[in-house]
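Structures follow.
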Structure P
Amino acid sequence: MTGTDQDNQELVISRIFNAPRSRVWRAWTDPDFVMRWWGPKVFTSPECKIDLQVGGKYIFVMRSPEGRDYYSTGRYLTIEPLNKLIFTDSFADEKGNVVPATYYGMDGNIPLELLVTVLFEDQDGKTKMTMRHEGFPEAEIREQAKIGWSESFDKLSESLMEPIND
C-alpha cells in the first residue's frame, strides 16, 4: 500500500514483510544488513555507518551503475527497539557533512533536512512496516522519492529471505 499526503508534504509507504519484526528492525539498524537493500533497484550500497543511539549519526552510501556515490546522513531522534525509529535525513558529502541536493545535481527546492519515521508492527506472523518521509516541497519530488523508496523496499523484501549470520 502506497500513498502521498499532498497537504502535509509527506510520503507514506506501508509494506507487509514475510519476516519477524526483529529481522525487519535489524534490516534498518545493522549496517551489514542495510547495505543489502539501501537504494533503488540498480544501485548498490558499498558503505554504511550507524551509531544507533539518540543523537547518534548514520551515513549511508548508494552507488549508481555508473559508479557515482550518493551519501545521506542524519541523526536518530527516537529509538524504540522493534517499534519505532525517527531520524533526520539529509544529503551529505563523502565526509558526512550535510550538503544541498544541488551538490548531486538535484532540485534546489529540496530542504537540507527531512524527517523519517519508521513504525514496525506484528501482523499475523509477518511485519507491517510504515515509513513516513516528511518535508517534501513539491509533488514531483515526492513522486521521485516514492519510486526510490519503493524500489529499495522491494530489495529489502528480497534481502529478508536471505540467510544472515547472527
Structure Q
Amino acid sequence: MATRPSLGELKHPVHLLALGFGSGLAPYAPGTAGSVVGLLLAWLMSNLAWAWQAGIALLVTLAGIWICGASSRRLGVHDHPAIVLDEIAAMLLLALAVPFGWPWLLAAFALFRVFDIAKPWPIRDVDHSMSGGLGIMLDDVLAAVYAAICLRLVHFVLQVI
C-alpha cells in the first residue's frame, strides 16, 4: 500500500488541488471524502446558471488530467489513493446530469461510489490500461456516467408513473 502523504505535501499547489484540499488525506476511504467535497461544491454551485456549472465542471476535469498526473509523478505512485480531484470532478459532472435536490444528489453520491469502487466493465479495464492523469480521471468520469444513466432512468420512470 502506498504511504499516505503528509499535511506538508499540501504546501505544493499541485498536491493541494489533487489531494482535494486535504480530503484525500483521510485515513479511511479518501475517495469517499473527496466525493463529499465534490458533492458540497456541486451544492454550492447550484445557484449558478447551468452553463457556468458545466464550464466549471469541465475546467476542473480537464485541469485535473494535468494536476492528477503531476501529483502522481511527484508522489511516485500512479493513482495514489490520496489523489481525489478525480472524484471531485466526477461528482461535479454527475450533479449536472441529475435533477437538483438533496435526494437526487445523495443518490448520485451513493451510486457514484458504488460504480467507482466496483469498477464494472469497462471502467476496470480503463483503470488498469491507462496511465497518467487521463487514466486517473477517466475511470471516475465513467463511473459518473454509469451513475447518471441509472439516475436518469429512475427519473424517467418516476415521470411516467
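One of P, Q was used to calculate P(r) over Cα pairs in 10 Å bins from 0, in percent, giving 12, 42, 34, 11, 2, 0; which?
Values: P: 10, 40, 40, 9, 0; Q: 12, 42, 34, 11, 2, 0.
Considering all the candidates, the number was obtained from Q.
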*At a computed -7000 (helix-only ellipticity at 222 nm (-39500 (n - 2.57) for each DSSP H run of 4 or more, over all residues; to 500)), which of P, Q*: P
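Who wins on distance in nm of label points 7 Å out along Cα→Cβ at positions 113 and 129 among P, Q, i.e. which is largest?
Working: P: 2.5; Q: 3.0.
When distance in nm of label points 7 Å out along Cα→Cβ at positions 113 and 129 is computed for each of P, Q, structure Q gives the biggest number.
Taken together, the values in this text are just the output of simple stated rules run on the coordinates, not laboratory data. Since we're looking at a predicted model, the values are computed, not measured. Cβ atoms are built from the backbone, for glycine too; each structure is taken alone.
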